[in-house]
Structure P
Amino acid sequence: MAYKWKPSAAQKAAYKEKMQEKENLPIVRSNGAIRKGCFVRYYNVNQGKIISGVVTNSSYGADKGQHTFTIDGTMIKGRNLYPNILEHKQGKESLTLR
């Protein structure tokens, strides 16, 4: 039998609070590609705060089809970044590779 983690009432309440905070933020759908040199500001659901920085590396894993970004030394998966973008300013590489 596999172990199943069950969050406590306090953990559920904290997560609910983070989700309510996220609902009040202006989430943006970017038309441009996110590549090296782009400025990104996004809401990190795990930490419950807004993080901003410049993309220093982006890679696409063909094996599993996952996009991964390095933003100021922190790695974040595309599935966690795309739905939480608050601001995106394209860098030179994104503008030239259209």
Structure Q
Amino acid sequence: MPRTYSEAFLIELHKAKPTRSGTALALVCVEANLPAKYVAEALDVTRMTVFSWFRGKSIRHKNLLKVEEFMDTVATDTAAGLLPARSTAAAKKYIQEMMSKEI
């Protein structure tokens, strides 16, 4: 079962530069209550890669396009009231539905 974001991570996140793509991704995921495990599945990368991005590591161009599209979709769904996910099961369902629409 995916864990929620730790308090230490959230404090570190709010100190980071919000202009970095990984930080922006982290902020979107935290606001939408989407665990990194499911975000990694949606972006077809590992959970550790997602956390590396969250902490400021650069994102390769081929992944950056997917990340930007993912952030746009999540931001739109958050504004529409579909997110934040109320549970990990809801987050998993949201990601699975998102992935099935893109196929």
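Each value in this text was obtained by applying a stated rule to the coordinates, not by laboratory testing. Model, not experiment: these values are computed from the prediction. Cβ atoms are built from the backbone, for glycine too; each structure is taken alone.
Once mean count of other Cβ atoms within 10 Å over residues 50-57 is calculated for all of P, Q, which comes out largest?
Checked P, Q; max of mean count of other Cβ atoms within 10 Å over residues 50-57 sits with Q.
Of the structures labelled P, Q, one was used to calculate helix-only ellipticity at 222 nm (-39500 (n - 2.57) for each DSSP H run of 4 or more, over all residues; to 500), giving -6500. Name it.
Among P, Q, the structure yielding -6500 for helix-only ellipticity at 222 nm (-39500 (n - 2.57) for each DSSP H run of 4 or more, over all residues; to 500) is P.
A value of 0.98 was derived for Cα Rg over 2.2 N^0.38 Å; which structure in P, Q was it taken from?
Label of the originating structure: Q.
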